[in-house]
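Peer 1: Take a look at these structures.
Readers should treat all values here as calculations from the given coordinates under stated rules, not as data from a laboratory. All of these numbers come straight from a predicted model, not from anything done at the bench.
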Structure P
Amino acid sequence: AVTRKNLDEIISRLKERGLPVLLAGMFAPPNLGRDYGAAFNPIFAELAEREGLVFYPFFLEGVAGDRSLNLGDGIHPTAQGVRIIVKGILPEVEELIARVEEKQSAAH
């Protein structure tokens, strides 16, 4: 509930300022349990849909769980992991840019 509330507040503040939002989702680590995952995992998609945001479902897509793409802490990506993340999220970034350009064109 806290994560949803905090994300909702962040999104609201950004939208109040007229800023475009790309929401990158995250999944709960399995060690936090099924109930936690069931409550946490849908938050990002639900907020993105409700608010009409550009949405990338899983920020660590292609990187999470691959030891060769993560630092020793098992959480943070290596440089190669970051390259994979950037390549994966690029279409959504481009969509966000297109929305901004469209909004600017409509304003002129």
Structure Q
Amino acid sequence: TGRSVCAPRWTSPEGLFSSKYSSRSDVWSYGITLWEIYTLGERPFGSINNFAVHILLKNASENLSRFLPQPEHFGSNEIYTHIILPCLTYNVAMRPRFRDLRERLITILTDGE
């Protein structure tokens, strides 16, 4: 049929709307997955249905932190601020690469040693 099936809560906007995928699309999915881990398994975008997730992601000006808030049990906001949120940047070119994320994680995890 030519239609692709994807999980809208984890798929990047460019993947959902243009069927364009790259390593930076994977970075988006990684950010969503990290958020899911740090919230101890909460559902990305909460209780809104998949159609509403499509509408939300279509509106590139929407602040996703409203729908993917920082978990309350975080001891530090560095992972959320410097890793998760940058992964969820709408502009693909502005989204970090995995090697950038690796460097950020090393800095965060070794800070204070």
Structure R
Amino acid sequence: MPKPDTFVKGCEPFTNYKERLDAYLEANSIAENKHMAVLLSSIGGKPYNILRSLTAPDLPSSKTYANLCQILQSHYCPKPLEIVERFKFHTRSQETGENIADFIEAIKRLSGTL
């Protein structure tokens, strides 16, 4: 089976990438002690460079898979400020040309961040 896609910030949240990576690891019966190596070899150059600076002076390979995922999660998905999320929710209105299904989906997505 081919290696997992690289992580591209903006294409999907890191949590989604981790879910897909975990599914890949399980589907291929990859031993837990190899999870860190699969993550580092598949994440991509730019995220690896960021990870390397976040773990400095240590190398990312000196950390566990769980620790690396936590570091990446904290960097790419910081906890949002509640007041900002409430503002986004309360000020969201239907855009011109936006159908009702898309508007409802956006409201549901915003309500999940409160």
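Peer 1: Quick check on the output: 1.32 is Cα Rg over 2.2 N^0.38 Å, for residues 14-77 alone, derived from one of P, Q, R. Which one produced it?
Peer 2: P
Peer 1: 16.4 is what came out when Kirkwood radius over Cα pairs in Å was calculated for one structure; which of P, Q, R is it? List each step's numbers first, then the result.
Peer 2: Working: P: 15.5; Q: 14.7; R: 16.4.
Label of the source structure: R.
Peer 1: Looking at percent of Cα pairs over 12 Å apart, for residues 54-93 alone, point out which structure of P, Q, R has the largest value. Intermediate values should be presented prior to the final figure.
Peer 2: On the way: P: 51; Q: 63; R: 67.
When percent of Cα pairs over 12 Å apart, for residues 54-93 alone is computed for each of P, Q, R, structure R gives the biggest number.
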